[in-house]
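None of the figures in this text is laboratory data; all of them are computed from the coordinates on show. None of these values were measured; they are calculated from a predicted model. Cβ atoms are built from the backbone, for glycine too; each structure is taken alone.
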Structure I
Amino acid sequence: MAKGSGRASPSATQAIPATQDTLIITCDYSDHIQLYDNHVLGWVVDTTSPLVDLPVPILAAGLPEVSDNGPQWGTYRSNQVIVPNPMWRGTLEEFLDRLTQKGMEVTATFVDPGLNSAWETWATNHPDEVFTPDP
């Protein structure tokens, strides 16, 4: 698997089912950052020894393209976001602050009620960093 690419070499990987209810926040970059929450269906793991890459989530919607602008995805649990490459951990609010540090605006479409509530609070407190499409 190319490091951080989200793409795996079929001969060195295996898909395993998700064992717990895990949400992934995907980050889709264009002129702004679009965030979505997705339930993990499974994980692609490297079967070589020692492990070369971190597991990659399998999502019904798939992963967005890798971008130089920031992370492709992060795991969300108990108001903590864990980004695998480079490794980073913090609250959702810290994650959103980090995403907008380079001046890009962000918007989110979250189905999870707790995640959506935290997004709405952050967006209310950071209106200049929230993407609003032209009418």
Structure II
Amino acid sequence: MWEIGPWPITPAMAEMAYMAEQTGPAFSGCLYGRAIGAGGVSIQQPGIGEAWTLLTPLIRLCPLALHRAVKSHLVKIVADLDEVWAVCSHDEKWLHKLGFKNVSCEARPDLYKKLEPNQVLLRRTKWKQS
């Protein structure tokens, strides 16, 4: 079994990371030479992707670095898109810091009807390096 720091990576996690790596850009973060997280975007079809992350508790030691890295890589990945939609199942506060805004069901009824009761729909437009 592999490890990220003292935390074991289950076979399911390793398989997910391998599959995601094959379907789109992925990045890893290290602290003093040890991996503390990885993430990327799995491209489902042109213009549609799903973000994924594998993070250890050590990532909490550097939240600003994580935010800057995610923003930098996300801008590069979606640079040619006019808008990006996100579905969030947890606290969407971080997506707001990345520039996403909550939208109503009228904006994308096709996406809205697929949401679970605990999910919200967000959108970001006009991606620029900032």
State the single structure among I, II that was used to calculate log10 I(q)/I(0) by the Debye sum over Cα atoms at q = 0.11, 0.18 Å⁻¹, giving -0.44, -1.14.
II
Suppose helix-only ellipticity at 222 nm (-39500 (n - 2.57) for each DSSP H run of 4 or more, over all residues; to 500) works out to -8000; of I, II, which structure was it derived from?
II
So if we calculate distance in nm of label points 7 Å out along Cα→Cβ at positions 59 and 75 for every structure here (I, II), which label has the highest result?
II
Consider the structures I, II: one of them gives 16.5 for mean count of other Cβ atoms within 10 Å over residues 27-34 as calculated from the coordinates. Say which.
I
If relative contact order in percent (Cα under 8 Å, 6 or more apart) is computed to be 22, which of I, II is the source?
I
